[in-house]
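> Each structure below appears as structure tokens.
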Structure 1
Amino acid sequence: MSTKVSGPQGPIVSSRDELVAYLERGSKPEQDWRIGTEHEKFGFYKSEHDPVPYEGERGIRALLEAFKDRFACIGWEAVTENHNIIALNCKDCPKGGTISLEPGGQLELSGAPLKTLHDTHAELRQHLDEVGEICREFGIGLLGIGFSPKWTLRQTPMMPKERYGIMKRYMPERGRCGLDMMFRTATIQVNLDFSDERDMVAKLRVGLALQPVATALFANSPFTDGKPNGFQSYRAEVWRDTDPDRTGQLPFAFEPGMGFERYVDYALDVPMYFVYRHGRYIDAAGASFRDFLDGKLAAVPGERPTLDDWADHLTTLFPDVRLKHFLEMRGADAGTFAQIWALPALWTGLLYDKEARDGALALIADWTEAERQTLRDTVPRLGLKTPFRRGTLRDVARDVVALSEGGLKRRARLDAQGEDERKALAPLVATIEDGLSPADRLLALYRGPWQGDIEHVFDTEAAAFSAADPG
């Protein structure tokens, strides 16, 4: 979730057309397209595998302070709220972005917009080296997995961000799993650009239709409360019962006339969470942004929204693909270094090469709304084994990865060793070949060498997360 940085308020919005124009300003010429990778991980104390609280000598506040002091020379600065450090920002760093806190203490890197997947690899390596240096001093490990494998909601700490307090109150009104989503899930996302409305719609449709494929390939959350939960991606299952107003597949995106205006109309109808004024979050949960646009929002009587309010509201929508000034692909569980690198590779190959994008559009052209929804509903439990037409989703995934490989080959972005970006897809190719997702591999360890002891997941997966380097 985004972290608010205080600053001057944007201009007042007086019409729906200005909201449409805001989204349209995200359009960029192809030469300016970039890749922005976001990834979350759980911190835990290595000695007892407990979650890391915010306060304390070895808490998250202290960790962020130590990181800021150690790497101030690079450009990292603290972002505070009510005198609490809640994020680190490296605005002008060529590789960096923002390190922020999710509700349950998950550490997230929102990476810089980068030109190539080789740059993404370097950014990820730098981030893990820097964070790992501080974490080792604090006795903290980092776990890349889609759902907290052991801790209950009661055991999970809450970070001191005002918006999380509003969401914690409101979420249980909208679904059974909203608090699990906030406190116990972790993900990998990639943000990609579009050239114009037509290009945005094409990429949005491919992303929505094929998001279940990404979920299956990256499925990595088979444990809850210390035991197998019966799912490949329990994180994806949690999203199915979080808040129907703001999650899901966006069926309207496949209808004639889809464009920026249609997305604005959707966003206007999604209830608000809050309004940010004078450094504070004002609870507006359940209220209408349409009323806000008309100056009728009860939380701030007589006020009209600014473009900052609109940008904030867009961050509180959680569909499988989210539109802002770019498109966010949101279907993957958190994972290891190799999996983090593979996620932007998959979508870059599919969407940044015209031949691959056209191939993906052709692949999904005759899929029905019912088929797309059935995939979304079934994949969390069955993953690549999900039945689809005359085969399984693994067959579709094989075609999708092949399209992405072709797209990356044609991009021909070479590293210092003369290799192109296709090598980032290696874990997906392996998953297609043997049919075993990351969740399958964890379950095999749990039932085999771990002998049913979930404690082993912390040491095994933390080592894979911090040390594995596919480059």
Structure 2
Amino acid sequence: MPWVRLHGVKDYLDMVEILKDYPLIHQTFNLVPSLLEQIEDYTNHTVKDKFLELSFKPSEELTAQDKEFILQYFFSIDKEKVISIFPRYYELYLKKEARLDFSTQDYLDLQVWFNLSWIDPSFRQNTAELKDLVNKARFFTEEEKQVVLKNQEKILEEIIPTYKKFMESSQIELTFSPYYHPILPLLYNTNTAKEANPKTILPKLKFAYPKDCEAQITDALNFFSSRFGIKPYGMWPSEESVSEHILPFIIQAGINWIVSDEAILFKSLKIKKRDTALLYQPYLLKRKDGDLNIIFRDRNLSDLISFVYHSLKTETAVADLMSHLENIARTFNKEQDFLVTIAMDGENAWEYYTNDGCDFLNLFYQRLSDSKICKTVTISEYLKLHPAKHQIKRLSAGSWIFAEFSKWINNPYKNKAWEYLAQGRQELEEASNNNQQNDKLNLAWKQIYICEGSDWFWWYGEDHNEFDKLFRMHLSNFYTIIGKDIPNYLKKPL
């Protein structure tokens, strides 16, 4: 799939580069190791996605099957905020909708516009050769298409070094998630889902491999340290999913703080009514393995940015957000600092914003920089000055979605995927017991860890056939690696 590459050129680099104009803005960025690994695969030329292969292919060599794929997928970006602002791209869209025949030049222009439109507006504006192509708009050449694809590669190459540079300047803090973004409480034991929601229907075959929690955290830490030269203080548990059972693995790894959703806080404190006085502070999880800080995001403010403000004018949206922060400040003791945490998905919101969110972020950062009542801090900066004063005796199990896990379990298709994974994981246990560790077995472990990632289960039951295909492919690869026949049930869609 193309999404690592496309979000890489649209979101990951400019999200941190914009801060060079706002030195007073300190932010925390979470980077998932499996994402960084895939970015490196692109920059090392060890992988291509089908979208990229068909982008490189000369338009005059496209087969009928290639053309069908391009027409189906090369308009995969927001129509109103992106496609419609480029007359030629929109013209091609309308031509496709009318089922009119495309010429060879039409296909070439579409190859260029799909890849050009995904590049962040700031790069299109500030890179002369890209700006020229936007202005040219049509009748592109194969050489000009290569210019777009080469610029994509340059952007991808800059992502990791740029985050490292901003981290070393202390303007940002970098945190990590478990390596392949698994739901740790469900890796520990799928029965944990019932702790969060007693009505959960569980898979017929239990998945319970606590040591996989440890491996996903340890491997992530090692990867992070090798790229950034330091051990991170904080961890974003995948999908802000937590439970009491996974805390020992986090504490033993030397992590200082984690983040979760406000619903987990109120559930842990057994409070039914939202109380921001309790929300706007860090908490201490004092356990026999050691101490761990935890902060909880303000879901309302986070969701306004993620899901609401894209539909408002920039001035209106920023004014609304600043008014919320000012109201919070007026509500609390002016002599005392308190922590308001906005924590959100770093990529998916922006394509629904005008100018990919650049206008919103620039104005918001300027207003924050000018504010007399708000100061942006990284989490570690705050904890250093304001250690947690209150403890949580027992952390409730759950995620950012309704403080439970039904997005990844509790559905016939999701549960069946867990059962397939549990069968494979049992096979791996037996193979590991019978063999010395070797490269082939290491590869088998990697395949299982990949299959433990959250997104396979997220999409099951929601008609995303490509995820079903990829999940079964990885699990099939696992059986091939350990020298076993691929089970028949993996040969047909789940």
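> Tell me which of 1, 2 gives 1.3 when you compute distance in nm of label points 7 Å out along Cα→Cβ at positions 27 and 163.
On the way: 1: 2.8; 2: 1.3.
Derived from 2, not from the others.
> I have 0.65 for FRET efficiency 1/(1 + (r/R0)^6) of positions 235 and 307 (r between Cβ atoms, R0 = 35 Å, to 0.05), calculated from one of the structures 1, 2. Which structure is it?
Details: 1: 0.65; 2: 0.90.
Traced to structure 1.
> To continue, here is another question. Supply the structure label, taken from 1, 2, corresponding to helix-only ellipticity at 222 nm (-39500 (n - 2.57) for each DSSP H run of 4 or more, over all residues; to 500) with the calculated value -13000. Each step should come with its number before you reach the end.
Numbers: 1: -13000; 2: -15500.
Computing helix-only ellipticity at 222 nm (-39500 (n - 2.57) for each DSSP H run of 4 or more, over all residues; to 500) on every structure in 1, 2 gives -13000 only for 1.
> Work out volume of the Cα convex hull per residue in Å³ for each of structures 1, 2, then name the structure with the largest result.
Working: 1: 138; 2: 165.
Sorting by volume of the Cα convex hull per residue in Å³ in descending order puts 2 first.
> For percent of Cα pairs over 22 Å apart, for residues 131-274 alone, which of the structures 1, 2 scores highest? Let's see the in-between values first.
Values: 1: 53; 2: 57.
Once percent of Cα pairs over 22 Å apart, for residues 131-274 alone is tallied for 1, 2, the winner is 2.
Taken together, the values in this text are just the output of simple stated rules run on the coordinates, not laboratory data. Everything numeric here is computed off the predicted structure, so don't read it as measured data. Cβ atoms are built from the backbone, for glycine too; each structure is taken alone.
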